[in-house]
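Read through the structures below before going on.
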Structure 1
Amino acid sequence: MIDLQKIVAIDVHTHAEVSCCQPHDDYRPEFDEAFARYFKSDKRPTIQETADYYRERNMAFVMFTIDSEHETGRRRIPNEEVAEGAANNPDVMIAFASIDPHKGRMGAREARRLIEAFGVKGFKFHPTVQGFYPNDRIAYHLYEEIAGHNLPMLFHSGHSGFGAGVRGGGGLRLAYSNPIHLDDVAIDFPDAPIIIAHPSWPWQDEALSVAMHKPNVYIDLSGWSPKYFPPQLVQYANTQLKNRVLFGTDFPLITPDRWLRDFENAGFKDDVKPLILKENAIRMLTLAP
């Protein structure tokens, strides 16, 4: 059980990058090489190392992998492994799952099993890497199962470091991750929390518009140092959207130490900082009684 009084922040966006039960899938080495160049790091901690790292900082975190088996042919890290990591570290870790939307009804069945048998608390989607528009009905079997359990759905938005610099971008299409496509999802599932991940460059204004219009839509601040945030994102986080903006890092790509250091001087109001760092996530994830 997470001690909500003790922890100083909840990072809603971290990645499981290493499996302890299967070898790394070296399916296309050029992707790994480009990834390391783009993010200037190839350090990939295990799930347990990540839990220990956040515990040392009195922080909780949400973790997930990405299932992109249809679009990339890359073997996924098992969702069960992430869920078991959370079960072993319940004081700091919250498990989200990822299921390729192309798996249709079988994917929906998997989602139900992960929720009911493994206690996952939400789901991550990466439209560019998974190769689908979020409002494509191919994903709706999966959304219906998730929304039926009142769980959040987190969507990558904007530019993607995955595939950046690879010939032809590795065939991955940035247009899938324009957050305007989430407007339809927010209409069709109005009671499910929908999280737009990252400053959505080059579509930041689209993300802000969707979040302003649809009260079930949140924005997480992962993937960028706060000192690089677009000014309109800081403006809305300080005002109309102050209750629906969430702390996230994209760990291990950005560390919480660096993110928090830059956050202090990024123009956020003192009364808004606690909302972003912890309070909004507590409410969105229904962690409090």
Structure 2
Amino acid sequence: MALVKKVRKAESYFGQVVIGPPGSGKTTYCGKVYRFYKNKLNRKVEVVNLDPANENMHYSPKIDIMQLITVEDAMKNLNLGPNGALMYCMEYLEENFDWLLNQLVQIKDSYLIFDMPGQVELYTHHNSIKQIFQKLEKLGYHLCAVHMVDSHYCSDPPKFISTLLLSLSTMMQIALPHVNVLSKADLLKKNASKLDFSVDFYTDVLDLNYLLDLLDEGPFTNKYKKLNAAIIELIQDYSLVCFIPLDVNTDKSLLELKSAIDKANGYIYGSGEERSIQALLSCAVGARTESERFDSDYM
């Protein structure tokens, strides 16, 4: 109880919870954004690894759940499979919430990046992660869920519809300020000509009835016309899902996503960071100007 009272008296803390299916680029993003915030924006930042199976971290976490429990240990000691072991680890973390809180209160004045596991069930109907972050919210932690999905799902209408449903159900379940991200956007733009619609159609989630037409033409999906229509109607009725494309290799893309996340959780940066942002924006504008001049001279 003393620890909880201590946290409640502290200033508000801010951060992002990076979630998404396996292979969506969560850990790579965490490493990139950590260096970007620290080196380019002069923001005090720390990474918290809450993935008990994360063996390829591109950063040095300030807090690491693998010091508390690992998926490998859970599988070995409890005779569980990978998915069951991962769920057990999150339930164990929830039961040992004070372990996490004891370490978080030692991090002063730093923005937090939580690197999370990739099992989809943890964010659609399992409650442990939801309850962990609800507890942190009550203690003054202002967090934004950054839900990353691989942009290659745009290439196939049924996969994209599944992505929309996953994003919507995750938003409803996790109940945090939410930003949906299409990762690997450089590949998306590179292969834009192979898509059924423009990139804007997928990022802004425009009229999905066009996708419904494609589903009705498919050799498998045309068997489920009423179901397809009901799913499309459900997504459009909520009107909550849209995406920000992300290329982790460009400062401009990281800066645009940062702005959306900061707006979602109410983070206000200091004057030093503001000057860094203005400098980066100036560079981006300068680069675009040079590109436009090149086009006008040689095209």
Structure 3
Amino acid sequence: MTPHIERTDQIGRGIALTLVTIGVFGIQDAIAKILVQDYSPFQITMMRYWGFAIFALVLVARQAPLRQALRSRAPKTQILRGVLLMADIWFFALALQTVPLGELQAIVIVYPLLVTLFAIPVLGEKVGVFRFAAVGAGFVGALIIMRPGGVPLDLGAGFALASAALYALYIVITRKVTAIDSAATSMTYAALVGLVLSGGVGIFFWQPMAWTDFALVVVVMITTCAGHGLMTVALTMAPASVLQPFNYFSLPWAIVLSILVFGQWIDAISLVGATVIVGAGLVVMARERARRVPKAPEEAVPVE
């Protein structure tokens, strides 16, 4: 009886930490949105990635030598993962310039549905009619948000969709490499590839920063490390499949921040579209969790 109670308590703490993590990442996105109004998204992304890379490499180095972590059975695939993650962050930062935070999060949150689709050709998974219908409903929700009179069909909306697609592909490929490489190896490659790419591009967009803006960048870097650290701890307390649905808390939190920080309200019809996306995503997650129950340990799905 006691072990069951302890396990329940651990899951509860894992869920609580997940919600705190989402809160931290939401604040990070709001600050980044402020910064990209005056500075290049590539410069801000480069500085933000320094925070993630430092966190990832320090975490890995505490477990094993970095040289050992770099030994991969699929180095090209690991490099591709790093490129996809970096491109996802670039596109998200570009979308932040023009798309309100609430609508942006509502569009990007279609990524679990895209994971279902990408898993078919990449992992050879079979998707039944029920999950296909849920995915279709989710895309209808995205179209509602980007309808005439909703989010303008401009580059900002395109960047948001590209960010969701790249992150979904990143997750699917991560699932593929977890069968042959350790989590430390995957994290090391993601950190190093992103560090090289973000620095190689961001340096060409560098411009001097006011001290107040630099302080905001430092906050972004701190929240990056804090967010990933909290999620890492949360995943030791509860399975990824239990925590993943709570990531949808990012949508109402983004809407609240959009109103409080930027005075931007999400309209009622777009909110309906966002609700459809969340509902479809939860259905897909529930079906996938049920399908994976007989199998052994689930991989920890990265959180942006």
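Values quoted throughout were computed directly from the atomic coordinates according to the rules given, and no laboratory measurement underlies them. Since the structure is predicted, the reported quantities are computational estimates derived from the model, not experimental observations.
Given that mean projected area of the Cα convex hull in nm², derived from a single structure, equals 18.5, which label among 1, 2, 3 identifies that structure? So the calculation was done on 2. If relative contact order in percent (Cα under 8 Å, 6 or more apart) is calculated from each of 1, 2, 3, which structure is the one that comes out at 39? The read-out comes from structure 3. Source structure of the calculated read-out (helix-only ellipticity at 222 nm (-39500 (n - 2.57) for each DSSP H run of 4 or more, over all residues; to 500), -9500) within 1, 2, 3: 1.
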